[in-house]
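*Asks:* Below you'll find a set of structures to go through.
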Structure I
Amino acid sequence: MKFLIINGPNLNMLGKRESGHYGSFSLEEIKTYTNQNCPSEVSLDWWQSNSEEKIIEKIHELEQSDYQALIINPAAFSHTSIAIMDALRIIKIPIIEVHLSNVHSREEFRQTLLTAKAASIIMGGLKKDAYLFGVNAALSLLKG
């Protein structure tokens with residue numbers, strides 16, 4: 001099975017920002033960790049952008065792809081982007097939204113997750129394990 005992982009703004013700066021919330025691992029280290037511990041039947045493609053427009057375009061590409069699931073960390077766009085939420089509603093594969101921090105224990109504005117309204121499953125507070133748990137959740141949905 002082939003899954004796409006989309007990462008939103010500032011996630012390229014992991015390991016350099018707010019380690020209390022996000023952990024000390026860089027996105028590259030999280031990618032390596034997740035790939036090494038991922039079930040063998042799953043292949044992961046990782047992608048990151050700080051641009052809302054590019055994220056929407058990448059989501060649109062899923063309609064013409066062979067991916068079986070999307071794991072997305074929209075980061076700050078999860079609180080603000082109706083456009084990303086609408087793009088997610090177009091695709092017909094499982095969508096697992098992950099957050100490294102527990103957004104519900106943070107500032108009030110972070111507790112509204114617009115993009116989560118289009119997700120099959122939402123997970124938060126798992127730090128470096130967020131993506132690995134997301135992969136397993138998508139696999140569970142697909143296997144029924």
Structure II
Amino acid sequence: MANELSNLKPVPGAQRPRTRVGRGQGSGLGKTAGRGTKGQQARTGAPIARGFEGGQVPLKRRMPKRGFTNIFAKDYVLINVGDLSVFPAGSVIDAAYLKACGAIARVGKDGLKVLGEGDLASALTVKAAKFSGSAREKINAAGGTAEDVA
């Protein structure tokens with residue numbers, strides 16, 4: 001018989017009946033029902049919070065604080081002019097195109113920034129949020145254009 005959704009069954013031994021705890025001494029899990037004797041974990045109710053160390057000051061609070069987060073920092077994804085040399089002449093290159101090609105993994109919150117490392121031989125139209133001075137010069141020297149995108 002063919003494997004069909006209506007005929008599928010779990011492999012024998014894959015499903016076991018659930019253990020019914022607290023149902024008499026003969027079951028092996030009677031009385032304390034496998035929870036040991038007394039203590040916080042023997043009680044019902046809310047679970048112990050992650051990182052809780054029994055009232056001792058948790059490790060996260062014992063560690064010193066380091067550094068700060070600059071909430072005004074710009075989030076650009078960087079790419080070098082040399083990385084753009086693989087694209088054919090006359091291409092229009094923007095952040096979405098680079099992501100689709102796999103040249104960048106993500107598009108930054110503030111967009112794409114082109115840096116001047118490497119050489120560019122073909123004329124390209126590059127659209128980015130920012131360009132370094134040397135990147136803009138190299139793109140223009142190759143006969144391309146560097147367009148700022150807001």
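Bear in mind that the values in this text are calculations on the coordinates, not laboratory data. Fair warning: this is a prediction, and the values are worked out from it, not measured in the lab. Cβ atoms are built from the backbone, for glycine too; each structure is taken alone.
*Asks:* Given that distance in nm of label points 7 Å out along Cα→Cβ at positions 102 and 118, derived from a single structure, equals 2.8, which label among I, II identifies that structure?
*Replies:* I
*Asks:* Thinking of I, II, which structure, once distance in nm of label points 7 Å out along Cα→Cβ at positions 6 and 46 is computed, gives back 1.8?
*Replies:* Derived from the structure labelled I.
*Asks:* Moving on to the next point. For relative contact order in percent (Cα under 8 Å, 6 or more apart), which structure out of I, II has the highest calculated value? Provide the component values of the computation, followed by the final result.
*Replies:* Values: I: 28; II: 16.
Of structures I, II, the maximum of relative contact order in percent (Cα under 8 Å, 6 or more apart) occurs in I.
*Asks:* Further, regarding this structure: Using mean count of other Cβ atoms within 10 Å over residues 30-37, single out the structure from I, II with the greatest value.
*Replies:* Largest one: structure I.
*Asks:* For helix-only ellipticity at 222 nm (-39500 (n - 2.57) for each DSSP H run of 4 or more, over all residues; to 500), the calculated result is -3000, so let me know which of I, II that is.
*Replies:* Derived from II, not from the others.
*Asks:* Rank structures I, II by distance in nm of label points 7 Å out along Cα→Cβ at positions 38 and 54 and report only the one at the top, that is, the highest.
*Replies:* I
*Asks:* Given a value of 319 for volume of the Cα convex hull per residue in Å³, calculated from one of I, II, which structure does it belong to?
*Replies:* II
*Asks:* Going by distance in nm of label points 7 Å out along Cα→Cβ at positions 14 and 70, which of structures I, II comes out largest?
*Replies:* II
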